[in-house]
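Have a look at these structures, which come just after this line.
Derivation of every value follows stated rules applied to the coordinates shown; laboratory data play no part. This is a predicted model, so every value here is computed, not measured. Cβ atoms are built from the backbone, for glycine too; each structure is taken alone.
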Structure P
Amino acid sequence: MTRPARPLDDDARVAALDRLGLLEEAPAADLEAVTRLARFITGAPTAYVTVVGEHRLDVVAGADGPVSMDRDDTPCAHVVAEDLTIHTPDARDDARLADGPLVDGREDTVRMYVGVPVHDPDGLAVGTVCALDQVARRLTDDQLAALHDLAGQVEQLLVLRAQRRRLLEVLAEVDHHATYDTLTGLVNRRVLLDRLDRALARPGASAGPALFFCDLDGFKAVNDTLGHETGDEVLRTVARRLQALVRSGDTVARLGGDEFVVLCEQLPPEELDGLAARLATAADPLVDDVEGLVLGLSVGAVAAGPGDDASDVLCAADQRMYATKAVRRAARATASVGGPVGDLVGSSR
């Protein structure tokens, strides 16, 4: 069998197969219907829808189970390479096919073969609708025309499949933006409150959830002095540091601006203050060698319990954060005249 030439657009063809998911998804019922019609039209006992990949040919409809073989051993590879219909009444008389394993008896004794190219929405030949028979015979022009119509139907199905995959990608992207903060990759308020609701409703927990409201001090000065790109990097760094300071099952969310919230489910009450103090270190140090520019993180911690309302818990943590911020502001003012620094985190049990 003459090895088929590789199409000049072979890389683009293979990429198209990946985009369409033809090598990943199970055969669809509509493609199986195409092979039944192809058998009816041609009178052949076997008909397939195939896709021709970089090295393999895969049958995606018409076979009882997965069928894959070296693409260069198949007549369908010639159909794709030439991007033309091939109909041979007796494959033994076709120099391209005669000594191939499907013809010379090594794997089959195909005599009549017909293959029509199938194109992706961009016009690339990605596979075939084909029919095979062990009896040598010639198909009529009407049979060939009907087979071409079937290939056109497969192409329309591929258009629909491409549109469906794109729609799923868009929906996944929309869902991601609806639940995650684009800048930091953290979950947003919606996800945080949902998880807090579930944590508050969980029966029989040995310890209730704890919420830590974190707000960056001095962040506006970073944006005004060093620019928004630096400000964005500060937010991303704080997000990573907060995640590193908590357990893998805890939630770190960004509410917007310079506000972050950490939800720790089943946190023993005696660990509340210690964790709040550790979280307060997430912004220290971040910006160096800029006179008058000081960053810090004010943390308000609340231990919640069964029956508490999620919004009320968040509001309480927010209030504790502002109380902490006031303490920090007073501490900085006192420190500037040589007085004691004081407590820099606030908690409520």
Structure Q
Amino acid sequence: MGKTIPFYNTIEDKEKHFKIIEINTEQDFDNFFDEHQNKEGIYRGVSSWRYKIYSSLQRHLMSNEITIEDSNRFINDYIKICRQNPLLNKYLNSFKIPPSKLSLMAYLQHFGAPTSFIDFSENISKSLYFATEKLKNDTIENFSLYFIDKKDLELINIDNVYDGVKKRKNYFDELSKVYEEKMDSGRYHNINDEMFDINVLDVFLIENKVEYEEIFKTYNNIRIIAQEGLFINNSHLKLPLEESLKHFFSNSVNYQWSPIEETPEAENYQREEYARIEKCKPLQKRLENNIIISYEFSPKLVEYVKKKIKLNKEDIYPEEEKLVQELFNKHLETIKITMPNKV
């Protein structure tokens, strides 16, 4: 029998890692919903207030009692296997999706494979759908909506790393024009993955941005587009996201002393290091103060929320076959109206 995944037993335990706001009445919900029409940030809806924010990889490893030493090594070896699949390679090439680690992780995530990615959405209604889709009138526990404000997303933004990956790709592309013998594609992407891992910490944001589409595309299937999805990576093997956020950056505010001789260069290095630490301290303080708000909804609001968001399964999980058939039927109906005697 699999191991139980840790969860919150009391709201007091949860308050250690989230800013808690209760939504108990329909008026509370209306006020909250109206306020968020003008807010920018990302959301994640869950059907129980007890759930910690674990990645699917963490849940899989814990529930199956699998122990690994290094999540990045584990994921990278998995990505190498995926790149060797002829059909998947053909799919990526056909749609001009770079077979980078981030592209493949997004693809795997949306088809149910365990990854270190955690789903979020920029759309509050679609996140509330995820929180309530399986709940009924007899629900007895609160459900939750997690929210990170846009101003706090800078704490996990790594656009500077993406810029570096993009420059390195351009450099290799230029080299390949000079030398007749090109580097094997798989080896090239494996090296890029390793370099990427060196330059990132456990937690970072993954958005689909046009300026980075030559190095990765997360909008690589119709469902993530419908869900307005994006991801936060959490490579920590045991800590849920709300705890990882407090720790992943902590080493950046510690001075790493080394016995260098007293030279002008060494003094200059120390000044720069102290300046960097002072710049990082307020960022770490913000992370420690909990950047995730958890809205706790009374179970009696389930049906009211469903009516307010006005979404159904087809809006969130579109099926290509069903979609094209509906479009064709719609076209037929149009013809019947405009040319009733021709059909």
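Things worth noting here:
- Identity of the structure behind 72, 51, 27 (criterion: Cα extents along the principal axes in Å, for residues 129-328 alone, calculated), options P, Q: Q
- Calculated for structures P, Q, mean count of other Cβ atoms within 10 Å over residues 9-16 is largest in P.
- Parent structure of the calculated result 13, given that relative contact order in percent (Cα under 8 Å, 6 or more apart) is the read-out and P, Q the choices: P
- Distance in nm of label points 7 Å out along Cα→Cβ at positions 17 and 305 from the coordinates reads 6.4; which among P, Q: P
- Answer label among P, Q for the case where mean count of other Cβ atoms within 10 Å over residues 97-104, calculated from the coordinates, equals 18.6: P
- Given 5.5 for distance in nm of label points 7 Å out along Cα→Cβ at positions 41 and 265, calculated: source structure among P, Q: P
- For 1.7 (distance in nm of label points 7 Å out along Cα→Cβ at positions 233 and 249, calculated) the corresponding structure among P, Q: Q
- If FRET efficiency 1/(1 + (r/R0)^6) of positions 33 and 297 (r between Cβ atoms, R0 = 41 Å, to 0.05) is computed and equals 0.10, the structure in P, Q: P
- Of the structures P, Q, the one that 25, 28, 21, 22, 4, 0 was derived from, the read-out being P(r) over Cα pairs in 20 Å bins from 0, in percent: P
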